[in-house]
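What follows is calculated from the coordinates using simple rules that are stated; it is not laboratory data. Here the structure is a predicted model, which means the values were calculated and not measured. Cβ atoms are built from the backbone, for glycine too; each structure is taken alone.
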Structure I
Amino acid sequence: MWRIIKRVLLALFILQFLYILLLKWVDPPITLTQLGSLFAGDGLKRSYVSMKEISPYAKLAVICSEDQLFPDHDGFDFKNIEKAMKHNQKSKSLHGASTISQQVAKNVFLWQGRNWVRKGFEVYFTFMIELIWGKKRILEMYLNVSEMGKGVYGIEAAARYYFNKPAKSLTRLEAARIAACLPNPKIYTIKPLSSHVASRSAWIVGQMGVLQNDPDIQKLLQ
């Protein structure tokens, strides 16, 4: 029995490793979150695009909004994690500290939720995609699989759904509004424009002006 279990575990490890490697060049056919959207009746609007087909404003906006240290860390922002843990111990309102890399690991390979089992897998997959994919591919995947509205996944689908244009034509403000909805796009709506998205997008636009000339970020926008 133990020999069979070892073989099964080895086979699963090899398969998941090959899948991670494959996704360095190939987009995922579907994710668990997208399946959940279909089963919930929200539909599924998505269209994967390459980095060349995405406005630099969209890339910059999500970095400014979600993870300003993205070019510099190895997948985890430990200072932010410590800060969030201290807040969550004292408050009923939970603060997250997930980097873009962690969010990609969760959205591509795992399910939504806050249990420790999923968090453990998230750590593993975050480490692996940082090691195998690199920052540009992680950012490209983030912009393609993130939920950006009810049943709307990825920057191309969001750009066409909200602004009737392709992702490569998004303006600075339009990109900031999409980035502003990311924590919870079903509540923080773009159409109609929620107060959170209106105020948050104004802050993001300001941050874009501050960070757009950072040499490490510039490499990711090309």
Structure II
Amino acid sequence: MSRGPPGTNASDDADGLTRAIGSAAFVLRLRERGVRDTAVLRAMERVPREHFVPPALRDHAARDIALPLPHGQTMTAPSVVAAMLGALDLRAEARVLEIGTGSGYVTALLVRLGAGHVRSLERYGALARAARDRLGASLNDATVEVADGLAPDGLGGQTFDRILVNGALDALPPHLTDALAPGGRMVAALRSARGSRLVGLAREGDGPPARTEGPVLRLGPLTPGRARVS
């Protein structure tokens, strides 16, 4: 009878195999939906979405759909997350600002993709606390704060190599554009009559950032202001 490594048993091996098969199938479905960024797919294979989904919805974690979170917030569909992360073009050791922590899933993906540090801002205290719990050891490379990321004075003058806005906006806040370091890139979505369109800003040197537009995405709006509920 074969045995697993010391400290494992047949049940652990079976659970691990089931998770590996499920992760591979999840990535295959994303490929079928047009996701091609190898680094993003690898990160999504290694970060289990079900760990970040509300317990009652875990049977739906492998589906390419948005899922509800407390306080009327939404966990973005995986293919939309992949499109935004691909456009972000994250480089190793980059300083990343994330607006809208939500479940913490995208935060974990940013860490897995090699960010030097992720500063993630969430307007709901309960969501921020839950995200910290889920991220666990990943918090060595991330900070989750209860704050309004859309407030002009909320960044303390800090600049970032990458900025990811997890939600649709009517306009890009100037203070976020100003927070882009030379060579930096920001990814967000702007609302229009046709839906929310992916928008990227790239700053070359000290000049104004160049803007590009991507596909229309199904992405919920991002609300300004720190939430009054905890």
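Structure data summary
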{"quantity": "Structure (I, II) behind the derived value 2.2 of distance in nm of label points 7 Å out along Cα→Cβ at positions 51 and 131", "calculated": "I"}
{"quantity": "Structure from which -18500 was derived, helix-only ellipticity at 222 nm (-39500 (n - 2.57) for each DSSP H run of 4 or more, over all residues; to 500), options I, II", "calculated": "I"}
{"quantity": "Highest-scoring label, criterion being Rg/Rh (Cα atoms, Kirkwood Rh), for residues 75-138 alone, among I, II", "calculated": "I"}
{"quantity": "Which entry (I, II) yields the derived value 27 for relative contact order in percent (Cα under 8 Å, 6 or more apart)", "calculated": "I"}
